[in-house]
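Enquirer: Have a look at these structures, which come just after this line.
Derivation of every value follows stated rules applied to the coordinates shown; laboratory data play no part. Note that the structure is a prediction, hence the values are computed from the model and not measured. Cβ atoms are built from the backbone, for glycine too; each structure is taken alone.
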Structure P
Amino acid sequence: MFSISGARIAENAQLSGLIAVVIAVITGTFGGVVRDVLCNEIPMILRRGQMYASAVVAGALSYVLLQRLGLDRDLAAFVGMALIAALRLAAIWWNLTLPVFDLDRHQRK
């Protein structure tokens with residue numbers, strides 16, 4: 001919800017779709033960073049392979065693109081929020097992670 005709210009605020013400020021996605025990622029992830037820092041943990045966005053900010057990128061991008069295709073703003077927001085929630089819940093439920101490139105392993109060859 002926070003990420004799509006950030007994208008909507010960026011749109012109200014007449015910013016481009018790309019900037020709206022960037023603002024969505026910032027607003028969607030910063031609360032989690034503050035939470036993890038206050039709990040003295042490594043922020044989830046910095047953990048290897050976690051599908052965290054990438055879910056926000058996908059949802060915010062779908063929100064912007066659906067609007068460009070003519071979908072109602074509120075319906076596009078709902079679809080974006082649902083996509084973010086679905087990706088995060090799927091990542092948690094099935095332990096889905098993003099591929100991680102290990103530079104040390106490739107340098108030894």
Structure Q
Amino acid sequence: MKDERKRLYEGMYIINSNLSEEARKKALEKITKAIEEKKGEIHKIHDMQKRKFAYEIDKKREGYYYLVYFSVVTSAIKELWDEYLLHEDIIRFMTAKADKVLESLEFEPLALQP
């Protein structure tokens with residue numbers, strides 16, 4: 001028997017930086033629509049702006065980062081991944097279970113070791 005209850009996830013998406021602002025919005029909309037089509041619910045989207053990569057990915061050096069909190073049934077995750085792989089504007093994506101929706105993104109400075 002499949003686990004069909006909804007869980008909270010956070011998805012990190014890196015979208016091609018060569019796209020216009022309108023095309024970028026459409027790419028993000030395509031991601032959120034895919035979640036909603038699987039009877040998912042979007043809770044929060046954090047636009048993390050354009051960032052440089054640590055290394056070149058598909059001949060690209062930077063991309064636009066988005067962190068999306070959403071709820072969807074567990075069985076839909078594989079279907080979403082299959083759709084993301086076909087989405088040519090997504091450079092990389094990652095989905096992980098989340099405990100709660102973060103209203104703001106804050107990073108603590110790393111402690112330097114002596």
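Enquirer: Can you rank P, Q by mean count of other Cβ atoms within 10 Å over residues 12-19 and just name the one with the largest value? Show your work: numbers first, answer last.
Expert: Numbers: P: 11.8; Q: 17.9.
Comparing P, Q, the top value of mean count of other Cβ atoms within 10 Å over residues 12-19 belongs to Q.
Enquirer: While we're here: Match the computed value -8000 of helix-only ellipticity at 222 nm (-39500 (n - 2.57) for each DSSP H run of 4 or more, over all residues; to 500) to one of the structures P, Q, and report its label.
Expert: Numbers: P: -22500; Q: -8000.
Computing helix-only ellipticity at 222 nm (-39500 (n - 2.57) for each DSSP H run of 4 or more, over all residues; to 500) on every structure in P, Q gives -8000 only for Q.
Enquirer: Between structures P, Q, where is relative contact order in percent (Cα under 8 Å, 6 or more apart) highest?
Expert: Working: P: 25; Q: 42.
Largest one: structure Q.
Enquirer: If you don't mind, there's one more thing I want to ask. Of the structures labelled P, Q, which one yields 21.1 when mean count of other Cβ atoms within 10 Å over residues 4-11 is computed from its coordinates? Walk me through the numbers on the way to the answer.
Expert: On the way: P: 21.1; Q: 15.6.
Going label by label, the one that fits is P.
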